[in-house]
1. Looking at structures 1, 2, which one was relative contact order in percent (Cα under 8 Å, 6 or more apart) calculated from, given that it came out as 55?
2. When you work out distance in nm of label points 7 Å out along Cα→Cβ at positions 27 and 43 for each of the structures 1, 2, which one comes out largest?
3. Can you say which of 1, 2 returns -18000 when helix-only ellipticity at 222 nm (-39500 (n - 2.57) for each DSSP H run of 4 or more, over all residues; to 500) is computed?
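What follows is calculated from the coordinates using simple rules that are stated; it is not laboratory data. As the structure is a prediction and not an experimental result, all values here were calculated from the model. Cβ atoms are built from the backbone, for glycine too; each structure is taken alone.
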Structure 1
Amino acid sequence: MTTKVGRFGAMLKAERLKRSLSQEALAELSGLSRNYVSSIERGMVSPSLGTLEKLAKALGLSLTKLVGKYENF
């Protein structure tokens, strides 16, 4: 069974790849480290609300849209 954190990470990776972004590019756009982005995508860490906001903005999404994509993933 996939955890919620793992499912979020898989969705984040899919959204990143849909935009042809590398982990480094997403990290730079969001102000996060590449290692942290990698940890999120692998389901190793649960991102905070602030981190979710940064990721959403970096992907050109609202926080609501990002969460909606997670719910529909």
Structure 2
Amino acid sequence: MDIDTGASLRVAQAKAKITGSELARAFSVHPNQVMRWRNGHDMKVSMAARFARYFGISLADFISLGADNG
């Protein structure tokens, strides 16, 4: 199973209907950083955990959003 943490973020963001600008403000970063996170595949576990908390889900659930079972 491959895990794409960028996909995890994209899915979580879409489900929560949160824009990139809103996410950038919540994490006090430039919107370009959000784009890098969304396009990346190697997010640090600590960052994934922060996103999971932000979206109100477990880390395992956040990661599973980007799982490719194909």
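1. On the way: 1: 37; 2: 55.
Checking each candidate, the match is 2.
2. Details: 1: 2.2; 2: 0.6.
Structure 1 comes out on top.
3. On the way: 1: -20000; 2: -18000.
Source structure for this number: 2.
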